[in-house]
1. Upon calculation of mean projected area of the Cα convex hull in nm², for residues 74-241 alone from the atomic coordinates, which of the structures I, II produces 14.9?
2. So if we calculate distance in nm of label points 7 Å out along Cα→Cβ at positions 34 and 346 for every structure here (I, II), which label has the highest result?
3. Can you tell which of I, II yields 21.5 when mean projected area of the Cα convex hull in nm² is derived from it?
4. Out of I, II, which has the highest value for distance in nm of label points 7 Å out along Cα→Cβ at positions 122 and 306?
5. Using the calculated result -2000 for helix-only ellipticity at 222 nm (-39500 (n - 2.57) for each DSSP H run of 4 or more, over all residues; to 500), pick out the matching structure from I, II.
6. When relative contact order in percent (Cα under 8 Å, 6 or more apart) is computed for each of I, II, which one produces 15?
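Nothing in this text is a laboratory measurement; each read-out follows from the coordinates by a stated rule. Bear in mind the structure is a predicted one, so any value in this text is a computation, not a measurement. Cβ atoms are built from the backbone, for glycine too; each structure is taken alone.
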Structure I
Amino acid sequence: MALLGTGIAHADQFTLPSRPWLSVYSSGAGQTGPWLLGDWGGARTYLFDQGLDFQFGYVNELASNTRGGVRRRTDYADQIEGGATLNLERLMNLHDALFQITFAERTGRNLVTDAELNTLQLVQEVYGRGQTARLTQFWFDQKYFNGFVDWKVGRMGVGDDFAAFACDFQNVTFCGSNPGNIVRDYIYNWPISQWATRVKLNLNSLFYFQMGAYDQNRRYLGYQQALLPVFFQNSTGALMLTEFGWLPGFAEGRLPGSYKFGGWYSTTVASDVILDTNGNLALLTGLPPLQDHGLYGAYINFKQQLTPSSTKNSSDGLSGFLNAVIADRQTATTDRQIAAGLTYTGLFSWRPKDNISFAVGTTHVNSRLAGVETLLNELGRGPVGVLHSEYVFESFYTFVAAEGLLLRPNIQYIVNPGGTGLNKNVIVFGLKTKASL
């Protein structure tokens, strides 16, 4: 039984190759280092030296449910992306300036829908926001005052800069910018881009503060003109975000950490979860929902190396993360999410780049909605499943098959799919394959 819409996914974008002037723009969502297809006979390095850097990536995700849902299925979804970074200082003598353009295309099937798993979050994070090609990044960035001020403007996604988090896991609970996991009606994650601007103040090597404003318009989700940097009419407001970051490096840099604290406010209008235009229960009256102004929330994204790495800024050993997000209870059907996990890299000396990970998370359904469902049962209008929380466990092993290619078998166990015990618990076996071309 499902009374909520399925979670819409996200971004499995690749980290840009390791370049000094590109590292600040790395999404943290993919593999760094050499490419699977090599240096194109030296052409790639030559172009980079001239100020042009290309990125090509491919990811696919297989998922098969052995328990839960209405039927047994095995589904496949994938994404291919291509982009280029222009170093405008090298190309045009424009100091500390970059321009980025990226296109992404998604295809495939969604196991949550096909097997009727009725989960709140997708089990293939690479699926979602339409199986089509899109303009995902189209922005200009320039630094001022020796990097103290960093200004960015153009078409970009919220998760590129705010609550940015990797998509190593296959379940959306542990993937991408977490505000978009619970208020996906107006915060859009990869591969959706929207016109926006962001100003970041790099206070020193340990602290930064940034603010951003994003155009609110559901037409960004559409298929028409999805490949063009068009300005859509009839926008409904602005999404404004702030984030403060602390980037410590304990033990002389061998225990690096990242601690982000952020929040958002949207000037757009959204329907109240339970009330109608007269302030009564909409499910009982059948009247249109009350329109609430001002949507808001807050989040944290923590990541910390827990055991000393072999060298400064390397990632071998044990690391952990903690993500949490909460949204306003007037308009958010799912109003909070918490996720935590551990990763150990180099567990086996003969496989130093492989890693093993485990994570646990929960997505909570707004208690106001649960209260209405309880009332419907008491009035004999049910039986209606009372929604509360969905719990997700996932573990994977990363096998680095070659430079630029990894295979990641995984298993997911989902308790109370959709936030209700009326749905059978789900077991999904998956395989993610990623290539940096």
Structure II
Amino acid sequence: MKIMLKNLGPIRQAELTLGDLTIICGNNNSGKTYATYALFGFLDTWREHLNVEIEKNTIDTLLRDGVVHIDLNKYDKKAVSILKKGCKSFSKSLSDVFSSSPEHFKETQFQASLTKRETLPAASYERIMRVRASNSEVFSLYKADNSMELIVTLLVEKDEVKFPNQMIRRVIADSMNEIIFSHYLPNPFISSAERTGAAIFRKELNFARNRLLDEMSHADKKFDPMDLLFKVYQDYALPVERNVDFARQLEKVAKETSFIAEEHPELLDDLTDIIGGEYSVTRNDELYFKPKGKRIKLTMDESSSAVRSLLDIGFYLRHVVKPGDLLMVDEPELNLHPENQRRIARLFARLINLGIKVFITTHSDYIIKELNTLIMLNQKKPHLQEIIKEEGYNTDELISVDRIKVYIAEEALILQEGKQRRTRCQTLTDVKIDREQGIEARSFDATIDAMNKIQEAIIWGGD
């Protein structure tokens, strides 16, 4: 999937293609977070913006015959135009994603585009619609594997259908959205740079929520509870809001088990080593950290900043993640020692090889260099196999260059759309990746070279 951005924060114009691992580097205030938040916002809310129009005769046939067969081919051919219209709708909602004034985004454009290969529908699909009050089944939607037909069937007599036609149309449209788009629009989870605050104040956030509910219960009839709820959350950008909500629900989250915990527990063991211990949530929703090899339990405000910064990633990988999901981490190096930055890079590589996509923004030369090592070691050369063995690397950590996309947020010359001349402006520059030398991380190299020259002058300048 390719993303096009225009007039988004500092970014004047940019394009990026998502890889299995996508990295954005660059200086502060160069647009990395803007691009990340916009992408997350789209992947988190696309179902609200993409609109598959179900024809009236489809509903009429269902209510008349009790069943209707929908040809997916004709809707699949419209996928590009549906996505284009949906992106226009999303662009207009960016002020909500960033919790900022609409004035700041009135000229912003966000556009996602597909390749021909990506427009194939998902394998199989099944959904049952029920009446919530009675839990009775009303109609089913089913698509067989390798089929291009969605079958919608009434499960009650047509005169017993209490749903308005518009609601039936909406349910079918939502299902069509899932079939056509969900296989290449991954389910995102974001760990924002504000995650340490959410870890510390999760109890206070719950207290504030409970107090709000109490105030709502004592309000007069003119009181609008949804308006108050909106005001409570409107100061948070959507990714931060998702972090806050996730931190508040850890007791519920901890009741589930991810496929990684079931099938690849050794990966979680390595994450535990990076963190230096394990998290635990009690039945009373008390969150603790247990340092490895010690009997004590620490609260989040007693724990290190590294423990807090990895909290949501740890719970997500242990309890939530599914194959095909997208893990987005804003500055994964946050509060981590250089050795653990190297180890978190190796962890990301293993996730990619398990079918989980990863998107990061980073200022860490350690993370980039460790990824370079994993790229360069992924070759069939005898001396590389010796290095893998001697340095303790595993084959499931090695990654191929064709699975990685790297961009630098920087000022550069770009060819403006519809014009033949190049203009210097803030953009995302595609970085060359070589299987022999890895990622060309010039974002860091200039600073490192400058520091090396200064130190060389200090050491050798007097001779």
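1. II
2. II
3. Value 21.5 for mean projected area of the Cα convex hull in nm² corresponds to I out of I, II.
4. Once distance in nm of label points 7 Å out along Cα→Cβ at positions 122 and 306 is worked out for each structure, II has the highest.
5. I
6. Clearly, the read-out refers to I.
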